[in-house]
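Computed from the coordinates by the stated procedures, all read-outs in this text should not be read as laboratory data. Computed from a prediction, not measured in an experiment: that's the story for all the values here. Cβ atoms are built from the backbone, for glycine too; each structure is taken alone.
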Structure I
Amino acid sequence: MRVVYNMRSDIRGVLLRSLDQLSECGYSIGVGFDGVEPVFVHSTYSQRWIDRYVDQGYLLIDPTIQFGLSSTGQATWKELERLFPSSRVFFEDAARFGLHRGNTLAISADGRVSVLSCSGPVWSKEDLRIARSALHALHALEYEPSNPVTLTEPVKDVLRLMCGGCKDQEIADRLGVKLETVRARRRTALQALEAKTSAQLISQVIKFKLI
């Protein structure tokens, strides 16, 4: 588990560093928004601006978030100011903290929204490609959609032993059932999780904590 955790942390670090290259005075990213609450947040803006943002309750009126919750795609902060006229005070305040210009990118995947706002000049096509790739990757890394699949205890018994490295005959012997029964329960799990192989099945079972 420590190896998996470290690998996940390393991947996150690489992705976040790629965004550092695109920003002038910092950036912020929110992954997996449910309403205005993301499951993962990271910001490199100055602490002074972060404190100001929190003190003023800007989360509820932030035009970069409002854009992400209402549409997908990319927009400059100038465009957002036109789209959300009431955001003028917000952007004027941000400018006093060195945030004069920037870009916002919003994507939707797995039924959730992720938003990246990055200070700096208008992105080039290459900048946008990097930003979009990083945001999609961070969304996949940080947001794990819940799986509504419910498995019966007999099926879970088979899966537990599979995850422990047991083969079909050994599983049958341990559970005191026929070999055909073990295979039938495995097929049930494969269909429920839309997995094509036993390896995919075990991966899904672990990912969604089904046992």
Structure II
Amino acid sequence: MMKLRERVRRFFYPDPDSPRWILLLPYISIVVFILVAAFGSIHAWEYTNSPSFCGTTCHTMPPQNTAYKASPHSNVTCEECHIGRASFVDQAMRKTQGIKETYYEIFKLYEYPIRAKALRPSLDTCEKCHRPETFSDDSMRKLYHFADDRENTATTTYLIMKTGGGSAREGNARGIHWHITSKVMYYATDELAQDIPYVRVYNDDGTYTEYTDVESGLD
């Protein structure tokens, strides 16, 4: 051990009379180490943010990964929503939360099905790409089905997709994106927030409308 320490000391503190290349070698080694560490860190950062890592390496989520590949957001990397578009410092701090997931994966502590217990708000995720003011209006979709009978009888289902969005001033704050420009509060009685016996909707004039499930027994 003492010999190793002596060699390290002599490497970083060579004799002043040594050849120039020996005097420069410690500085060159430090620069090379910094460059290797920097490029390695960048590669590790990019790899751990890739969909292949998130979907198959970090967490074992085959169903979610398969659905992601077939979704309209398949060109959006996982961290853009789960970490969010923010400064590098903020992203690094949020990424440290993945240590818990790593622990769960190593010791097989995941409970299936996997449910998201906390999601980043749409302002930090969806609205970094989508502008609420430009959401589409209502549209119609036609779905074709064929029965299992001899004639493969065809049926057509028509769906009115109430996408909505925009702002109340423009008259577009309706449909599935209605909640973006409206303040809604609700009370859930279960962990997954599927049983909601009470909803309060605030109007533009400051008043609100309450909706209560009369069969829930909620006071």
Structure III
Amino acid sequence: MIQGLLYKEWIKTRWALLVLYIVGIAITAYALLTLQRVITLRGAAHLWEILLSKDVLFLNVLQYQPLFTGVILAVTQFAPEMTQKRLKLTLHLPMGQGTIALTMLTYGVGVLGLLCLTQHLMLALYLRSILAPELVTHLLVSIAPWFMAGFTAYGLTALVVLESTWRRRVLYILLSYALVHFYFISTTPRFYQGALLPMGLVTLLLCYVSILSIQRFKEGVQ
């Protein structure tokens, strides 16, 4: 039954995922080309000097891509459940409500994680060929909050979309804006380094916060 539910989620999101993956990989490739252009014009030593002495990452084109990816995926996955009245039928599958909700959300987290992993592998493999390991870590740690924001945006967008009352939707939108803004408070490299672990735990919890909306919907339809 879980396999059938996962397949249903795949059917809903497959075309959006194709576009999101192409865009994510293309933006990552563009960011790497930007670095290569700096090396071609000024040399690798100049790139090292800029990274060490100035608050410049050369990867800013990636900043909001995970955020928009999370939002678009959540809307694609859950909006049809509400607009086409599918959620009521889904919740009546011969499975526990918690299992259904966790399966749907874990699917979204999983496909987001796969794209995130692909982008990080592209970055790490290229950066290791031109930079010292310490600088590779410097860059990857600095952009980690941007990718966490993508997962948070996914969970909070699902919370908003699955909410059945507009008053709570407005409240959740305002709350979501405040929470997502936290990931972009500073553009200083490694600003969040000491807080990455607790941020990661909070992000994981927020990925599944829409279970609250599903619970409220279930109680409402019953």
Exercise. Taking relative contact order in percent (Cα under 8 Å, 6 or more apart) from the coordinates of each of I, II, III, which one would give 8?
Worked result: II
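One of I, II, III was used to compute distance in nm of label points 7 Å out along Cα→Cβ at positions 52 and 188, and the result was 6.0. Which label is that? Mind dumping the intermediate values first?
On the way: I: 6.0; II: 3.5; III: 2.1.
The read-out was computed on structure I.
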Seminar exercise, completed: The highest value of distance in nm of label points 7 Å out along Cα→Cβ at positions 124 and 156 among the shown structures I, II, III is in I
For this session: State the single structure among I, II, III that was used to calculate Cα extents along the principal axes in Å, giving 72, 33, 30.
Result: I
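Starting from the value -16500: which structure in I, II, III was helix-only ellipticity at 222 nm (-39500 (n - 2.57) for each DSSP H run of 4 or more, over all residues; to 500) calculated from?
Working: I: -16500; II: -10000; III: -27500.
Derived from the structure labelled I.
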